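Listed after this line are the structures, all set down as C-alpha cells.
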Structure P
C-alpha cells in the first residue's frame, strides 16, 4: 500500500529539518533549491522508486541522476532518512574529509549515482545510462533531476535531441522550476519561457505539476513510466526555500546557508507547520 499524503508530508518536513541543521553547521551551501525539492525527493524515495537502501548497487534499481548538484543537501538528507547511511553523518556536510561533499561524488556515499558540479551535464549522463538500459532490454528507469537555470546551457538541448531520436521512454527528467538562479530570477537573467513548448518541440512528452503536491508528483511519474512514445519531462513548479517564510521565493537564498539564529527560526517554522508529526 502506498504511503498516505500525510505521511509523505511529514517525511518531507523531516528532510527539511535535516537540511537546515546541516547547512547551519556547515556554514556554507545552498538553501533555497534544497528546501524546494524536498517534496519531489520524498515522493521518489518513499513512494515511487525501485531501490533498496540495503543493496544500493542492486542491478534492477532505478537510477537518480542529480544534475544540479548544488542542492545535494536534499539528496543527502533523503538518503539518510531512507536508510542508506546514518543520519549522524549529515552533520559532516562540507567538512574536510567528509563523504558529504559540496557536490555529490560518485563512490563516496551509498545511493549517490553520479558526480556533479558543472551545470548542464547531468542529462547527458542520464541519456547514456537510459540508452544502455534500453539496448539491454532492462526494465530499470532513469530519473534526471535538473534545475531550470541550467536549461540556459546548450549541452542540455543536445541531450534532449539525443533522447528523442532514440525514444528513451525509460528516461524521465524532473525540472525544478523555481524561477531563480544565483544571479537573480531566471526570466531576468536569460528567459526560459515557454519552457514547456521548447522541450515539447524537441519531441518530448511534457507535463507540468505542483512540485509540492505528492499526489500530482506520483500521477506524473506513473504517466511518464507508462508513456512509451517519447521520453518525458516533468516541470515541477516549486517555491525556493519552501517551508521557511523568510527564504521563500528569494534569489539571495539560492547559495546561502542560514546562520544560527536564522536556522532556529526556520526550524521553529517547520515545526509549527508539521505539528504532531515533528521528529526531534
Structure Q
C-alpha cells in the first residue's frame, strides 16, 4: 500500500522578531496563513531496514521528513522503515515553510502531532487544522484567529536566503518592537484587511530591512504590486526569499526575468 499526502506551506503576513533567547533561538510574533504548497509525499514500506527519503531536488544534510521520523521513534512511536518520495514544487530557501509542511504531513499520518515542536518551529501550526493563527514564542504558541479568506500571489525570485544568516544579520541591527506592540499591530492589520479593504502597503517583517539591503530588487517587486492597483498589501514571507501580495481582484502581472516561480492562492 502507498499513501499519497498533499502538504501545506505558510505565509507570514506579519513577522516581528522580539529578541534572541539564551538558547540561541528567537522569540517572534507572527500572523501565519496556511496555503497549499503543491508538494506531495508518496509513502510506502521501505525495502530494507532503514528509511529511504528522496526528492526530485537535491537534498543536503538530514531532510526534515527523515528528522521527523527519527524524533517520532525516539519518542516511542513504533514506525516501520519507510520509503518516502517527496515531489517538491516549492524550492528550499523560499520562506514558505514547505519543508515543515512535508514533516507535518508525515507526523499527522502516523498520529505523532504532539511532537511537532521538537521537529521545527513552523511544524506545530502546519500540523494543526487552523487556516490562520497568531504565532508567538519560537512557534509553539498558537492562537487561532478568525479566518480571512484572502487570495493573492507569491513570487519566488532566483535568489535564496539562508535563515541562519538572515537572523545573524538581524541580530546586528537589533530589535525595535516589543511583544505587546507586535500583537496590537498584527490585530490592527487583520481588522483592516477584514473590514476596511483599504490599501495597507508594505506589511511589517523585521527581515525586510536585511533582505532589501542584500537584494534591492525587492523594491521593484513592491512597486509592481503597488502600481497594479489590485494589491491590498504586500511583503516578504519568513526570512525570504518569497514576496507576496494580498489581492482585492485578479490582475495580469508582468514579471521581471529574475522571478523564477509564481504561485496563486
Structure R
C-alpha cells in the first residue's frame, strides 16, 4: 500500500490537505506530486466541500523538489518528470473551490509556488519564502507562473534570479501572503478565514473566482464584458434573489448549498 504522503479530511464543508513528508521537509517526489494532485481533484469534485485549506506536517511547509531527483535523466525524461511534479499548478488554476495555503517554516521553490498558487495565503511569522532553485544551478520557473499574476516583472526577475529568501512580512507587503500571524495562531487563522468563506453563497464564490481569474486574460474591454456576463449569471440565480431579499428583510440569508 502506498504511503500517505498527502493526508486529507473534511469538516463542516472545509476540506483539509496536509503535506505529510515532514522527515524530508515535505519535498516533492513524483509519488508525492501525484497524491497532492489527486487530493486537490478529490476536493474539487466533492460537493460537500466549499473551501480547501492546504497545510503541512512538521517544522516546514515545503522546500521544493527533492534534489536527488535531478540525476541521470534525458531532456525528454525531465520534461515528463516536471510535467508530473507541476501538475498541481494546472489543477489549482482550474479549481472552482477557494484554496487557502497555511504556511510555516521554510516555504521554498515549489513549496513557495504551491503557497502562491493558492487563492489566499495565511503565513505564520516563522515562514521564510524563496524561489531558491538558482542557488543549486536550477531555476524556479514553475513558481514564477503564479507569482507573475501577483507581483511586478522587475521584482519577479529579482526574486527568481537571485534566489534570495524573504520573510512572511515581506511576502505580505508584496501581496504574496494574505495575512501574517503568530505561529501558534496559524491553524486558527486559516480556519477562521475558511469559515468566513463557507458562510457565503457557493454560486457566488464559484462564479466570483472564475471572474477574478479571467481578469488576467483578454483585453480590457473583453474583461469588462466577461465580468458583466458572470455578474448577470449570479443576478439571474435564486441565491442572489435570496441574498437581496434577506438584506432587505434584515435577516441572514439561507443559501441553498
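The numbers here are math on the coordinates, done by the rules we state, and not lab data. Please read all numbers here as calculations on a predicted model, not as lab measurements. Cβ atoms are built from the backbone, for glycine too; each structure is taken alone.
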Comparison of P, Q, R - label where distance in nm of label points 7 Å out along Cα→Cβ at positions 13 and 141 is highest:
R
Supply the structure label, taken from P, Q, R, corresponding to Rg and Dmax of the Cα atoms in Å with the calculated value 18.5, 58.
Q
Figure out for me which of the structures P, Q, R the number -11500 belongs to, where helix-only ellipticity at 222 nm (-39500 (n - 2.57) for each DSSP H run of 4 or more, over all residues; to 500) was derived from the coordinates.
P
Label whose coordinates, when distance in nm of label points 7 Å out along Cα→Cβ at positions 173 and 245 is calculated, return 5.0 (choices P, Q, R)
R
